[in-house]
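Nothing in this text is a laboratory measurement; each read-out follows from the coordinates by a stated rule. As the structure is a prediction and not an experimental result, all values here were calculated from the model. Cβ atoms are built from the backbone, for glycine too; each structure is taken alone.
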Structure P
Amino acid sequence: MDFVFVDTSAWYALANERDVNHSLARQFLDENRRLVTTNFIIDETITLILIRVGHRQALSVGEQLWEGQLASIVRVTRDDEQVAWQLFKQYDDKTFSFTDCTSFAVMSRLKLRHAFTFDADFAQTGQFIQMP
């Protein structure tokens, strides 16, 4: 399988042992090593973990992500941001966040089809396959 894009919902499930998807996320991570995420997703993940779990866990996950221990990091480019803004405007019937749209733009640029996520937004685009 090609690289799999990892979304915030998956990182959060991995970081929070009380999350309903924690075991499934842990199993998926153990079975898949070709993972990619973006700097925007790392920002969103650290913030979500900080708010819901606490600073210590946010720091731990943040360090692992920034050091590339869990996935390769792809930076969102200015072109990605412009594509994301167009997608954000286009999908006025959805609740896709701007970060979601940057993820869609990066995935399209890198020709990635699979997203490790518990967020149905990726499948709703009709372009990406939600995993697990």
Structure Q
Amino acid sequence: MQIPAGFEPLQRTSPFSALVGPLHTKGEGAGRVIGLLVEDKHCNSRGIVHGGLLATLADLALGYTIAFLSNPPKSAVMASLTIDYVGSARVGDWLEVHTDFQKSGGRLTFANCYVHAGDARIVRASAVFASSGERRPGS
């Protein structure tokens, strides 16, 4: 499978997300979508995508969305992540993470995301982020 049209390599990475990727993105703000083409390194011994990778994708997608809801991006840390695994994916599958921004208050931001493998929704995640009150330097 090829990377779908409209996706570009995610430029803003960390040493950890570079190990997970390569990650791709399209869209901005609450409409940002994160994508990943599943490789062998993403799978467990049964040949399906490791649940830890799916949790990581949810964490990264939610974090990017929350950070870039404002300009300049705000700094926030995850306070809670709840994950429901309802399906699986294998090598060669294209995964997309779509976020659903809920609410941002004074210190807390709430959002959900859904990981899709093709037309199947395989993960539902909900997160709460706590704002540090700082703006990310250089962002």
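So the values come out like this:
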{"item": "Given -5000 for helix-only ellipticity at 222 nm (-39500 (n - 2.57) for each DSSP H run of 4 or more, over all residues; to 500), calculated: source structure among P, Q", "result": "Q"}
{"item": "Relative contact order in percent (Cα under 8 Å, 6 or more apart) - highest-scoring structure of P, Q", "result": "P"}
{"item": "Distance in nm of label points 7 Å out along Cα→Cβ at positions 8 and 40 derived as 1.1 - corresponding label from P, Q", "result": "P"}
{"item": "Origin of the value 1.6, where distance in nm of label points 7 Å out along Cα→Cβ at positions 48 and 120 was derived from one of P, Q", "result": "P"}
{"item": "Given 8.1 for mean projected area of the Cα convex hull in nm², calculated: source structure among P, Q", "result": "Q"}
{"item": "Distance in nm of label points 7 Å out along Cα→Cβ at positions 24 and 104 - highest-scoring structure of P, Q", "result": "Q"}
